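See the structures that follow.
No value in this document is a laboratory result; all are computed from the given coordinates. Just so you know, these numbers come straight off a predicted model, no measurement behind them. Cβ atoms are built from the backbone, for glycine too; each structure is taken alone.
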Structure P
Amino acid sequence: MNMTPKRRRGDRRDATLVRDLDSMHVFMPIMMPHRTDNEAFIQKLLDMSAVEVYLEKKNAQNPENKYAFFHVILEALARTVEMRPRMNRFIIGNRYYERNHITFSFIV
């Protein structure tokens, strides 16, 4: 069963047009027209000792498929975006879109 909503006018293949924006968010692309105008950074130290213990236990159960910190951080990012869907939005042509899927890509 397909759970994706039916595409409407203004939607993209990869995202849905956000139609219920408050006036402040409608005005933001005009105030900050460049993609690097608003970047947020946070610097915080985290105690990862509990994660190390968990990974050792998990990897002992399944030694052929080992998990790493990378997997834990990726899962935390995916869950964060899933719980807060507004983080999965982007702006193109002064219009807000919400992505249909959570996708991560890497180049090594």
Structure Q
Amino acid sequence: MYAIVRSGGKQYKVAPNTVLSIEKVAADADGRYAFNEVLLVADDTGVRVGTPVVPGAVVKAEVLEQHRGKKINGFTYKPTKRIQRHYGHRQSLTRVRVLSIETA
């Protein structure tokens, strides 16, 4: 059994016990989180595709930690004006473990 869920503008293929890092969500560590935007569910009975979401389907997960991703360094340079700019960015992420995929 697996499902396709949407979170933070991205789509993830999840199955029970899958651990993944998603964009930060408002949930405490050791708490629970539910993905309500389930786009596809595949199980023993077949594949159900939502338009755009599967009605009544919910993916439940536990929040493992809130963390920051790897630092991305950027550099901008305009040679005719002698302008240089260095910048960095670290994305805030949430690590979750999928507990169950429930359908109505």
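A value of 2.3 was derived for distance in nm of label points 7 Å out along Cα→Cβ at positions 57 and 73; which structure in P, Q was it taken from?
P
Computing helix-only ellipticity at 222 nm (-39500 (n - 2.57) for each DSSP H run of 4 or more, over all residues; to 500) gives 0 for which of P, Q?
Clearly, the read-out refers to Q.
Given structures P, Q, which gives the highest value for volume of the Cα convex hull per residue in Å³, for residues 9-48 alone?
P
Give the label, chosen from P, Q, of the structure having the highest value of Kirkwood radius over Cα pairs in Å.
When Kirkwood radius over Cα pairs in Å is calculated for P, Q, structure P comes out on top.
When FRET efficiency 1/(1 + (r/R0)^6) of positions 17 and 41 (r between Cβ atoms, R0 = 35 Å, to 0.05) is computed for each of P, Q, which one produces 0.75?
Derived from P, not from the others.
Assuming 33 is relative contact order in percent (Cα under 8 Å, 6 or more apart) as calculated from a single structure, say which of P, Q it is.
Source structure: Q.
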